[in-house]
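Take a look at the structures listed below.
Throughout, read-outs are computed from the coordinates displayed, never taken from laboratory work. Everything quoted here is computed from the prediction, not taken from an experiment. Cβ atoms are built from the backbone, for glycine too; each structure is taken alone.
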Structure P
Amino acid sequence: MKIAHVPPVRKPRIAIVLFNLGGPDRPESIRPFLINLFTDPAILRVNFLIRPFLARIIAAARVRPATENYAHIGGRSPLLELTEQQARALEAALPDFDARCFVAMRYWHPMSEEVVQAVQAWNPDRVLLLPLYPQYSTTTTGSSLTAWREAAAKLALVKPTTSLCCYYSDHGFTHAAAAIVRRAWEAARAALPADQKLRILFSAHGLPKVIIDKGDPYQFQIEHSVADTVQQLGIEGLDHAVCYQSRATPQEWIGPSTEEEIERAGRDKVAVLVVPIAFVSEHTETLVELDIEYRQFAEEAGVPHFFRAPTPNADAGFIAALAGLVRRMHAAGPGGCSHVGGRTCPTPHTDCPFARADPRERVRSR
């Protein structure tokens, strides 16, 4: 009897675009990188007529300190290489798809227009936009998605597209974060005397308070990321605090600052374990600001011991969490979604992308 040939089932062909900040790839790139950063209206919120001039003034003032920072790590940012590693690991974690990951950086190459062209050439069935910012902010995810949409419209990329706004409270993400923190906690405890108290400082990049006051949900989401991570850690009586680093302007920023929390730890004579809860890859704000500048500040403040947990990078648990998010995005269909599908931020957070799309959108349970 002749057996009929059954063709193999074709896997969905999906392009996954991973968004991150980007960083200079050599010392000569530092100035144009800074100009790109401060020309972004989501970052420098001034009249569009003066923004280009003011951006160049600020960038010129920042070139020297930024160059000194990058000199500590070889004169360039490691962010692109680390994000490419995450991309390859994510592809391998999705055998049920014909998946290819593309990396789009916001302020240095490869930027959105370059990546749109690469996606067009690959010709996927679907495009999934996955920010490597777990917590949504207009200054990060919002800016990256805007840049992508403008580039896609300009270059006529017409594909069913799904964008993820946030996954700050996703069980997979917070489970992976808790596992990383647990390993760092146990290593720190093993290095400390039994009677030495240890405090975890969950440090996130700060924002000017005015941006939060206007409805940006970032601080709300950071606090929930920390709460969920602590719950999964399950360490009884855990001493911990949320704080914010990288203040860059004279205006009031959200707090407490990481410096303030380090000073408090010095007064309390407790060791600290700093956890970069909002960063998923190593870059200057972890390798220089945390590891060098804050370590020295802690020593001067009388902190008895200073430890720092690593960022996820290509950690298997984190990659598994991203793979789970990809599957849910694909199932959700074209449009925007969060890690639970719909809106998660309370009504006062008017810069939530769901609030912008439809003020009537019902808040779903986290």
Structure Q
Amino acid sequence: MNIKPNRPEPIVSEIDVVPFHRKVSTEVAIDALLEGDYVLIVDYYSSGLRLLRELKRFVKQEYPDKSFQGQRDFRSVYHELSNRVLLDVSENVLTVKKAPEIGWLKKLYPDIGDFALPFPKVQGLNSTWQWYTKGMLVPVLKREIHPWYGTYFPTRFEHLELFEKWIGKYNGGKKSAIDIGIGCGVLSFQMLRHGFEKVIGTDTNPNSIIGLHEAIKENKEYSNLDLIHGNLFADCDALTELIVFNPPWLPVKQDVEGLDEAIYYGPDLFPDFFEEAKKHLKPDGKLVLLFSNLAQITHMGQSHPIKNELANGGRFRKELLLKKSVKPASKKTKRDQNWRSTEVVELWVLEHE
């Protein structure tokens, strides 16, 4: 498989940096970041953690708005500033003292000896390495998955529970199914568990395809899963009984990349999807989409792309709509997520018009 994974962009050129260690005040470092400078952690990993804590506190004071949009603004500014805090990497190991061992550095950068990475990117590598090595339990599968770096994986399960409820009662053909935007593969694994002879999964994210190839090698239960790297239906020419799509739930407000593409959708995504889906769905087949009212309750947008298709597309009609309320946010979260009390996930079943 000749696919290059997405990875945090390494800084290999020499750049001017402001060194930061335990004896340097965080105010000096934050002022440097505000001036547009890079700050390099040179002693302990914990020094970087301390700087990021103080930086987050500073940005929160500047952006106190607790609304959904206010939190987005805060995260945008914090993201820009925090990604100018750097760590050096040499021979796949962080050079600072008492740093975590992160296996992704060897997997993702076998071709580079010495480079620097933004501290938040290192934190992301570290946390996803823990998920990958230890695994995470997915209740609907009754087993753990090991998501590869940079692959979207579920942290809430209401939409998967809806799909499990529906697929458990599905009595249509099971020769094949297509999972668009397969991610870490949970929907495909559910279909295979319920007797589908073959599932084709596509994704624009190469890390998703790489990680699932690993899963197939390690688990014979997934051997009937075929993978295609590409957008929507990619190079797939199959006609199928079932097409499943768990698209992004929020309309895009700006250019996005990487995992953000799993969260925000552009204006062409749904029209392109429905046009292609009509070509790949057998006459008596089912089209299943998992969605949410998240855009409406967070005032990100009032348009509902599935309802728009049913009203104006002329390609599909609704057979079934299932809904499930979302559980309240964890009390441990520091974000204001009161809007979740009115969030509902949706499972739409469509058929040919």
Exercise. Mean count of other Cβ atoms within 10 Å over residues 97-104 computed as 15.1: which structure among P, Q?
Worked result: Q
Problem set entry | Label whose coordinates, when helix-only ellipticity at 222 nm (-39500 (n - 2.57) for each DSSP H run of 4 or more, over all residues; to 500) is calculated, return -13000 (choices P, Q) | P
Exercise. If FRET efficiency 1/(1 + (r/R0)^6) of positions 17 and 57 (r between Cβ atoms, R0 = 25 Å, to 0.05) comes out at 0.15 when worked out from the coordinates, which of P, Q was used?
Worked result: P
Problem set entry | Label whose coordinates, when mean count of other Cβ atoms within 10 Å over residues 41-48 is calculated, return 13.9 (choices P, Q) | P
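Tell me which of P, Q gives 13.2 when you compute mean count of other Cβ atoms within 10 Å over residues 49-56.
P
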Problem set entry | Origin of the derived value 11.4, 30 (Rg and Dmax of the Cα atoms in Å, for residues 201-248 alone; candidates P, Q) | Q
Exercise. Which structure, out of P, Q, was Rg and Dmax of the Cα atoms in Å, for residues 65-136 alone calculated from, if the result is 14.7, 46?
Worked result: P
For this session: Have a look at P, Q and say which one yields 20.8 for mean count of other Cβ atoms within 10 Å over residues 81-88, as calculated.
Result: Q
Problem set entry | relative contact order in percent (Cα under 8 Å, 6 or more apart) - highest-scoring structure of P, Q | P
Exercise. For Cα Rg over 2.2 N^0.38 Å, which of P, Q scores largest?
Worked result: Q
